[in-house]
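Input: structures, listed below.
Derivation of every value follows stated rules applied to the coordinates shown; laboratory data play no part. Every value quoted in this text rests on a predicted model; they were computed, and no experiment measured them. Cβ atoms are built from the backbone, for glycine too; each structure is taken alone.
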Structure 1
């Protein structure tokens, strides 16, 4: 493993602790951030806080927000109401999570453009990592010998570089590889500076988007002269077993393996039962660690998730007993209760053995 002790953002001891933990047990990833935020019943004023009140960014002096609702911009809470996000992290850590994901799923220029807040991308990602870092450090102080880790999240954005959004113009694209690369690079810089232990390109529905993220990550690593572990998690969009851009699990893995991922996995879209055969496929071909954080079942007619913590945990225990998992958690609809139940279900079950030995990921 290459280490660069002179670089303040690199923490070789934490990387070593993560790899040591992975070699001994199945690690717990946290659950859904959005589900927990919804429980607070936040209104427009909560999203604006004092900084963005009256349509004005009081720190940067940027106006033009008055006519644009900010409600629903969950990433913005990192700046306007960070205690809520810190509280969610604490709840998941208390439930047994070893790794918490930063609240930065939409902290890219593409997504923040909906709110005219593109100028906040770097700051949002720094804050997302810093808030998660503080929560992990506090949890570690209370549970000696159990390190906690921050996953810096890079979401897929709302655009796809492979597919036209206009059925009447199949050649049209509303984004490009380079545009995605640029916004991902800004996000990566922020996550690293905020204290992320790993970076996760997650909920990948278009592999070309993911490749742009991986390219940006490597650019930043090259410029900084060091690297963090990289995690990748795709999403299967329907019963066909393919991503939105049409790839099978095998093709998806082949397309992103060049990113030297510490782990490869699947999340979102499907519940655990429907995700099972695809996780098994990944487990049979990947030479790195395997992660899975599915939804709490499929959404009902109201867009809600009905799978109980006990039901989900029972399904994921079978994953673990079958030797498929190194990391497991929850996506849409999951709560700290789900993570606590999953933690109990996989406790004592051996992690998936690496079939050929993991490549040097850092």
Structure 2
């Protein structure tokens, strides 16, 4: 099965011609391995000072307050000044004790509501086509990501549900965090939801835009739903604490417009420029993605700042120190002095990678 099957399924469902869309898939055509030496292009170039340096931390992997305090010390030693993690009283104490900022990691559509809400309310869940559902257990067409994310995920086309709003408000009131960091705002198939509610809403959208092509309706409806969902999240948390910052990691991506992130009402928009799964992206592809997202900065939201996200795992997925160093240097050379790196546990388990981060974050 060739890469791009999911997109083709979407296009056929709505009678969309791929060439008519003028879109290029984010996978399938570029080489996935480095083409010759690239480090010389990053060495010796001016590197903007890093001012906002965020480390994503899976708090559930930290057993107690002592491990959280160790994490905060190590993060500070590597040069980070922001920790993104699931909040708790111990996490707040550990992070603030080192003089770092804490952004609450919020898994939205797949984890913000109480777990019992999902099976009890199937009408609010995302639906994919039968063809897409069949791809869930198939080998990855694109090594960087799941073919289709398994459910249950809530449908963003509903907007922020009351149960989600309540959870957000409770979190903001309970923990003295400096910001909220969103993840998993998106569609299981990277495209759209096909639940009955979404289908009806798209039909209504078509009636309100009689001159718009069917193709454009499909593209704009999903994008507007994502933008409105994030706006409602921002409004909910800032109504309680206007000083809170909002960050996001665009994951899953929105295949119909990879640059849509600048439309979101957030302060820091994390876009993946180097993901975790081998075969690792070529340095040319990393550079290309940096320019893609940099060019979108300021196009829609003036206060929305593009942040390159670099993924780091352990074990068979571990990157070499030289590769991680080059990825960070590309992000610094082209970027504007902000960065996101995930995840802490990989750096804790691999001192050679932690040393590279400490060296490059200066």
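Remarks
- Label whose coordinates, when distance in nm of label points 7 Å out along Cα→Cβ at positions 89 and 177 is calculated, return 1.8 (choices 1, 2): 2
- When distance in nm of label points 7 Å out along Cα→Cβ at positions 73 and 233 is computed for each of 1, 2, the one that comes out at 3.3 is 2.
- Relative contact order in percent (Cα under 8 Å, 6 or more apart) - highest-scoring structure of 1, 2: 2
- Structure with the greatest value (metric FRET efficiency 1/(1 + (r/R0)^6) of positions 217 and 281 (r between Cβ atoms, R0 = 25 Å, to 0.05), set 1, 2): 1
- Across the set 1, 2, FRET efficiency 1/(1 + (r/R0)^6) of positions 57 and 321 (r between Cβ atoms, R0 = 30 Å, to 0.05) reaches its highest value in structure 2.
- Among 1, 2, structure where distance in nm of label points 7 Å out along Cα→Cβ at positions 129 and 145 as derived comes to 1.7: 2
- Source structure (of 1, 2) for Cα Rg over 2.2 N^0.38 Å, computed value 0.94: 1
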